[in-house]
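Each structure below is given as C-alpha cells.
Since every read-out is calculated from the coordinates, none of them should be taken as a lab result. The structure presented is a predicted model; accordingly, all values stated were derived computationally and were not measured. Cβ atoms are built from the backbone, for glycine too; each structure is taken alone.
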Structure P
Amino acid sequence: MLFEVRSLRINHFVPDPRFERFLCYPESFGHYANETEHYENRPNGLTTYNWHIVRAGKGYVRIGEKTVELNSGTGFLYGPGVPQQYYADSFEPWDIRWIHFTARGLGTLLQGRGDREPWLFSWEGVEGLDQLWSELLDFRMPPMQEGAARLSAITYEMIALIVQHAETIEGNPKPGMRDRLTVAAEWIRSHCHEPLTLEQMSSQASCSPSHFSRQFHSLIGKTPIEYLTECRILQSKNLLVSTSMTIKNIAELVGFANSTYFIQRFRKSEGMTPEQFRILRGAGNNQQIN
C-alpha cells in the first residue's frame, strides 16, 4: 500500500511587543517539511535576522557563486540586509524550523555572525535546542506583556545555545580537497559510460561517499550523480548529431541502464526527447527509438 507524504508549512506571525524593547524578539517563526517547492531568493535580505535549523532531509544555500548542501543537524543564519538564496532538495526536501527575529542588544553575543554572508553551522549535540524550538512552535500568546517576555526569553536562550555550542561549517573545500575533487570530476567524465557507483567516485578523492557528496556539490554546484548524468547526456548529444545509431544503442553506449530512462533524463535536461534533438540538429534519417 502506498501512502502519500504530505507537506507541512506552519507560519506564526507575532505582534510587536506593546511596551518594552527586548534584547531580541521574534517577528515570525515556523516549521516546513516535505516542501519540495520551498525556495527563497531575497536579493536585499530582510530587516530582521533569519535563522534556520535542518532536522532532516537536505537543502542548499547559495553564497556568491557557491552552493553548499546542508543536511540534518546543520543550519544557517542571515543578518539583516544580507542577500538570501536557499532552497529544499527536490527529492529529499529538508525538515526545517525557522525564526525571523530582531536583536537590538545582541551584538556582543552574535559577534558579527551572519552580518556579511550566511553563517553555516552544525548544531548536532547541542542539547535542549530542538526542545526550545518545539516550545516556541507550541507557544500561545497570553494577555499583555507576560507572553512577550516569554517569547523574548525563549528566543534569547536558543540564540545563546547555538552561539556557544554550535560549530561553524566550512563551506569551501580545502585546497587539497579541491584538487582531489577536480581530479575526481575529470575521472567521472572520462568513465561516465561505465556503471559507476558513488563509492567508486568518492574513492577517487580518497574520502567517504557522504563527505565526497557534500564537498563535490560545494565545488561543482551539483551532486556527483547529477554530474555523472550531465556527462552522459553530453556524450549522447554528440552521438545523436554525428551518427545514425539507434536511441537504444546510444543509451547503452553512454552508460544508461535502458533507453526509457535515457529518454526521461534527456527530456528533463534538454526539454525535448533525444529524437527531437536529433531532428532539430539535422542529423540522421528514419532513426528508431527501440
Structure Q
Amino acid sequence: MNWDDARIFLAFAREGSFGAAAKRLGVQHSTISRRIHAMESNLAAPLVERSAHGYVLTGTGKDLRASALRMEQELLAFETASAGQSDVASGELKVSAIANMASSLLMPIFARFSEAHPKIILRVDVTNDSVRLSERDADIALRQTNAPAETLIGTRLATVSSAVYGSIRYCEEVRQGKAVERWIGVDCCDYHRNWTKDAYPAADHAFCVDETSVTAAALREGLGVGYLPCFMGDSDPALTRFRAPEKKHDLGLWCLYHRDLRDTKRVSLFCEHIRKEIKQIAPIFEGSQ
C-alpha cells in the first residue's frame, strides 16, 4: 500500500462519507469509492460497512486508520523539520480565511505579500468552518474567535465589531412607524445565529440566508434588518445601522498556526506581514471609522 491510498482512506475515516472525503481532497466522489474498494480487494478484507447511521469502519479499517495516522504524522514532522531548516522564503503557504474578509479587506494584503515574496505560492482557501491545522488543512487560519484552541499559537490582530443593519429607506420607515420591524434569519455562523435569536426570539423569519454577502444583499432590498460585521455594513452606501455595536458581540480576529510551524520561514513572514497591515486598518474592523 502506498501513501496516496492511505491518505484517501484517512480522509474517508475522518469525514465518514465518500462525498465529504471527496470534498476534503478535491476529487470526485467516485474516485474515493473506487480507491477504497480497490484497497479492500487487494487486502482481501472489508474496510468499511454500512450501518443504520451511515458508514462505519470494520476492525481492519480501524487498524488501517491507526497506521495511516502514524504515516501522516511522520510525513508532517519531516515536512515541518525540513521547512524550518531553510532560510529561503519559498514553497506553498496555505491560508484559510473567512470569505467576506478574503474578498474585501484582506485581498490587497494578500496581494502585497505575494509581490514581496514571489517565491512563496500563496493559496487562499475560504470557509467559515473550522480547519484542522494539526492535519495541515491549512498552514495558517485567519479566524474570528475569543477563545483560540490551546494547541494553536498566534496573534490577535484586531477586534471585529458587529451591528444591526438595514436599508436606509426601510430603517427610516420602521422608525416612523410606517413599516413593521422584521428580522432576516441568518445561518452563516453560530455567532450571528445566536445573536439574532437573542434579539428576535419570535424567529418568525419570512426570509433566511446562510452567508453574509447574501445577508447584505437581502438588507439592501429592504427585506428586514440583521447582523453584519461593521467592516461590511459601514462600507455599503445603501445600508445604515439600525442598532449600534454592542461590546458583547466583539470578536477577536486571530492569525493562528500550529506550534510545529513556528520556525517555518514562510509562516513567520506572513504572520508579521499581516500583523503590520491589519494594524493600519484596525478602526475599520472595530467599526470606528
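Assorted remarks:
- Relative contact order in percent (Cα under 8 Å, 6 or more apart) - highest-scoring structure of P, Q: Q
- When distance in nm of label points 7 Å out along Cα→Cβ at positions 24 and 280 is computed for each of P, Q, the largest belongs to: P
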